[in-house]
1. Matching task: 39 is the computed value of percent of Cα pairs over 29 Å apart, for residues 101-268 alone. Pick the structure from 1, 2, 3.
2. Name the one structure among 1, 2, 3 that relative contact order in percent (Cα under 8 Å, 6 or more apart) of 30 was derived from.
3. Taking 3.3 as the value of distance in nm of label points 7 Å out along Cα→Cβ at positions 125 and 261 derived from one of the structures shown (1, 2, 3), identify that structure.
Structure 1
Amino acid sequence: MDKNIEAYLFGQVLGTHSFLLKDGFLQPDEYSEIGEKYFLPGGETGTAATVLDSLGVPVRIAGTWIGTEVAPMLNAFYADKKVDLSPLHYMDDDPGVMDYVVIAGLVRSPMGRFHTLFASGKRWWNIPKEEDIRGCKAAAIDPYFGDETVLASEICVRLGIPYVTIDTRHDLPLHKHAAVNVVSKECTAADYPGMSPEKIMELMQDNTDGLTIITQGGGEMLYARRGEEMHRMKPFNVEVRSTLGAGDTFKAGCVYGLLKGMDDEHLVRFASACSAIAISRFPLPLNPPSLKEVENLLSE
């Protein structure tokens with residue numbers, strides 16, 4: 001096993017079929033022209049791994065089981081990258097987990113069978129192993145896999161490895177022990193209907209010593225720690241080509257910030273710059289932000 005791995009990522013690793021439309025988003029009973037289409041690694045963990053590799057960080061990923069249609073693409077894509085796939089479990093009797101995303105600028109619509117998969121009562125993801133995490137300097141844990149998500153968090157806490165998570169409620173241990181929790185506009189709308197971002201942040205602050213970041217699409221981000229003043233930051237202004245992977249790239253930027261010991265302001269700015277570059281291009285897996293590009297945007 002590669003001992004030079006710096007970050008461990010646990011969560012969704014998919015095959016994503018993406019379709020960039022030419023003339024606006026789908027309309028009922030109207031024809032839409034596909035401008036570009038791809039089948040590439042996706043999911044919150046798959047995308048973050050691609051971005052971190054581009055930033056120069058060797059990573060190890062675990063999570064979703066990989067099927068017969070996804071495996072050849074995934075192995076070929078990461079063959080020349082510093083992404084260790086060894087913890088992944090390969091199935092020989094299932095095509096694997098895939099999603100389909102239709103995109104037109106600021107608007108996208110993902111489709112898949114995740115509700116059916118989760119409702120099956122069967123586990124279709126790895127069990128985290130301490131030997132895969134030990135020696136890493138930072139981690140990222142997606143919140144979707146129940147007991148295994150909790151186990152990944154517990155291992156990180158036991159080993160003293162700081163981790164980033166996403167869209168995790170204020171009253172869950174995953175939030176309590178996280179070094180960074182990035183909470184999206186979609187999460188706050190679903191879990192805290194009618195509450196202002198400021199009130200949600202207060203709940204978050206009171207339940208962790210880590211950093212909470214609330215993103216609001218193109219609106220101001222909030223970030224704060226327990227007992228601290230709430231800070232605000234505007235996203236970078238770029239021309240949007242596709243928002244697919246924006247949040248996953250932001251998460252990757254937070255992991256990079258942890259690895260480099262950035263203070264909160266610099267970490268949030270760095271992650272925001274990564275995300276800004278990501279939404280300015282398509283497809284993201286073939287054009288992830290490089291460290292030089294991020295540094296150039298930050299210096300403007």
Structure 2
Amino acid sequence: MKESRLKYVYLVILSIIWGTSFILIKKALGQNAEGDLVLQPLQVGALRTMISGVILISIGWNAFAKVKRKDWPWLALSGLLGTFFPAFLFAYAQTEIDSAVSAILNSTVPLITLILGAIVFGISFSKRQLLGVIIGLCGAVGLVLAGMSGSPEQNYLFAGFVLIACCCYASNVNIIKRYLQNIKPLAIATANFVFILPLAIIVFLSADGANLEFTSQPVLRSLGFILILCVFGTVAAKIMFNKLIQMTSPVFASSVTYLMPIIGLTWGTLDGEKFTTWQAVATGVIILAVILVTRENKKPVSV
């Protein structure tokens with residue numbers, strides 16, 4: 001398949017996988033009969049990183065072995081920003097806000113990517129892309145406001161964790177495009193986990209992870225959701241996303257976050273989370289933004 005078409009296939013598949021990740025994080029945290037969390041955010045983030053790391057290193061070690069040492073610092077930074085910190089930030093956020101709201105807030109990534117790419121990394125963008133990210137941001141804000149009015153009991157200060165994670169993602173996208181363009185996607189993904197896996201183990205042990213009752217039904221259920229999240233939401237999606245970045249532009253690749261809220265809202269609604277008419281309108285605005293962002297002008301502009 002030609003790259004001009006393949007990039008859209010990747011975009012849709014990634015949207016479905018990552019759009020589902022938010023409900024999986026919610027289910028991984030779980031609740032026991034008393035209403036308390038089955039797993040703590042640090043435990044969920046650490047387990048997700050550890051399991052994904054073992055899988056990726058097992059299948060991608062040979063690819064990593066071919067990476068030059070001069071690229072290691074950027075690969076380590078990419079691992080921290082693109083995987084390690086967000087895994088914990090999203091888990092913490094979803095202790096107070098709906099999974100659908102997390103998916104919605106995640107759609108700020110393209111705007112942040114464009115801004116950081118232009119100011120910090122000197123990567124050009126088109127006027128149509130700029131218009132698209134602005135419209136998409138308006139749609140995302142509309143979704144958040146509609147969610148706040150429909151669920152006033154939620155602590156939206158925790159949305160700040162999602163926004164910090166979005167900044168991490170945006171930085172990682174630009175790093176891959178600028179400094180890791182010639183490294184194979186599998187090698188990038190594997191290298192990321194080579195550097196962050198030891199950190200995840202330390203966090204897991206410090207979060208009392210060794211004392212979890214791994215034979216209890218609630219913990220086993222949470223681990224099942226984490227395993228699904230690792231195989232699809234981290235391992236498969238990370239390799240595919242790295243390839244998409246190299247095939248296209250940082251803004252195009254990060255525009256996957258404009259489709260993710262639609263998937264996230266669908267899962268949230270099925271799980272009993274509220275979905276209003278205004279949220280549906282804002283979702284339509286986001287779809288319009290995707291069309292604009294993923295179509296590039298011939299004459300890019302830069303700052």
Structure 3
Amino acid sequence: MMNSKISRKPAPDATRRKNGLTTALTYLLLSFWAVVVLFPFYWMVLTSLKSYGAYNAEHTPVFFTLSPTLENYQNAFTAVSLGGYLLNTLIFAVLTTAAMVVVSTLAAYAFARLRFRGKNLVFGLFLSMMMIPTELVVITNFVTITNMDLRNSFPGLILPSITSVFYIYLLKENFEQVPDELYRAAKVDGTSDLKYLWKVMIPICRPTLVTITILKLIECWNAYVWPRLITDAPAYFLVSNGIQEIRENGFGRENIPAMMATVVVISIPLILLFLAFRKKIMEGVSRGGTKG
């Protein structure tokens with residue numbers, strides 16, 4: 001009698017139970033992490049809805065309120081020039097992002113498609129700038145902008161931020177995924193590089209362009225060090241300057257609920273922007289980071 005090895009497959013019910021347990025555990029961990037991440041924002045909104053007296057009367061933290069008020073949001077716009085700060089930030093973010101997209105697109109196209117002597121060396125040196133913290137060049141930028149007499153002006157705010165090594169690298173990697181045959185065919189037809197970039201490369205790589213545009217808008221909206229350094233006139237204050245101004249000279253040092261209302265107002269545009277374009281951001285990052 002011959003011995004035979006019999007392979008036993010796990011029962012379908014046992015497999016389903018195991019998969020169900022794994023899925024449940026995964027969702028449990030994700031839910032816990034979501035609570036950890038979202039709780040600070042919830043606490044900020046909750047505090048902004050509490051009155052000044054109710055907040056100061058709390059001896060222990062209260063995780064809800066039965067008498068919400070919008071008075072803090074009214075104070076955020078009447079006690080300080082928050083509307084002006086928001087407008088300045090919008091102008092700064094839009095102009096800086098537009099200039100950065102143009103500069104980064106042209107530079108990325110040159111590194112990806114044009115041939116010139118020392119291109120790889122130049123690009124390697126260019127990438128090495130990513131190792132230099134931005135804070136190390138702030139003083140140099142400050143001296144340059146001051147010598148150009150551009151302090152307390154939008155050009156002084158914008159000029160140091162119109163280029164980004166990371167975004168150029170991201171676009172270059174994305175441009176290189178476009179088949180070379182398209183470029184050769186376009187050159188045979190007599191198409192200029194600028195027209196090829198506009199008609200072919202930009203439409204194909206639109207998700208990455210949308211991604212860097214949104215990320216740059218967020219970066220400009222959150223800018224703090226450079227605006228604080230280069231502007232001391234309230235007419236050019238951004239929201240980052242405004243928050244500090246509110247805290248030092250307004251109602252924020254003692255009136256924490258009003259301060260939180262201000263932060264909520266400033267945060268809402270970025271949250272809506274991300275929620276509206278989150279799929280484009282994920283698609284652009286994945287395409288830009290995948291070669292081939």
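Read-outs throughout are calculated quantities, based only on the coordinates presented, and are distinct from any laboratory measurement. All figures in this text were calculated on a predicted structure; none of them were measured in a lab. Cβ atoms are built from the backbone, for glycine too; each structure is taken alone.
1. 3
2. Working through the options, I get structure 3.
3. 1
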